[in-house]
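Participant: Each structure below appears as structure tokens.
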Structure I
Amino acid sequence: MVDLRGTNEKLKRRSRRTIRETTNVTEDEATELLSAADGSVKVAVVMGKAKVSAEEARILLAATSGNVRRALETHSARTAKS
């Protein structure tokens, strides 16, 4: 249920909860991530887990056809080489 956009309050709460539970952040941090990700839960999750900007998260997701797990693995592999 990561590929969702909160278009009403119920979905926004669900989005924040998904981000909070996936990235182990507070409600306020989840709200900030979601805002910085322009409402994209996938982007927010990659941002929170990989500690990258929204732009970098979008690049990682684009390179992996939107797959969050592969985006995070790609990021881990890149940072391991550095």
Structure II
Amino acid sequence: MTQINVELTEEMKRFAEQEAHARGFNTVSDYLNYLLQQRCEELKLQAAIDEGLASGRGRKMSDADWNDLHKQLDERIARKVKTS
């Protein structure tokens, strides 16, 4: 892993330490890493939403569509259970 240094005021340092501790993190570094990972996931999700919205008007799903989706999910769950 790569390291970076961040300069904080004493007040911000105390706040970061309190937040990290209150949320069960061992270090401020672990807490900040978690926050950045969460933000990355939010951005990926927003990009997927934006892509879907830009793809045009949706259509109503048929019973066959729902059945196919359920089948795919059942297969995915079965594979996951098998590898656990």
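Participant: Using distance in nm of label points 7 Å out along Cα→Cβ at positions 15 and 47 for the comparison, can you identify which of I, II gives the largest number?
Facilitator: II
Participant: Using the calculated result 3.1 for distance in nm of label points 7 Å out along Cα→Cβ at positions 23 and 55, pick out the matching structure from I, II.
Facilitator: The correct label is II.
Participant: Tell me which structure, out of I, II, gives 41, 24, 18 once Cα extents along the principal axes in Å is calculated.
Facilitator: Values: I: 41, 24, 18; II: 60, 38, 25.
Structure I accounts for this read-out.
Participant: I have -25000 for helix-only ellipticity at 222 nm (-39500 (n - 2.57) for each DSSP H run of 4 or more, over all residues; to 500), calculated from one of the structures I, II. Which structure is it?
Facilitator: II
Only the coordinates and a few stated rules stand behind these numbers; no lab work does. Model, not experiment: these values are computed from the prediction. Cβ atoms are built from the backbone, for glycine too; each structure is taken alone.
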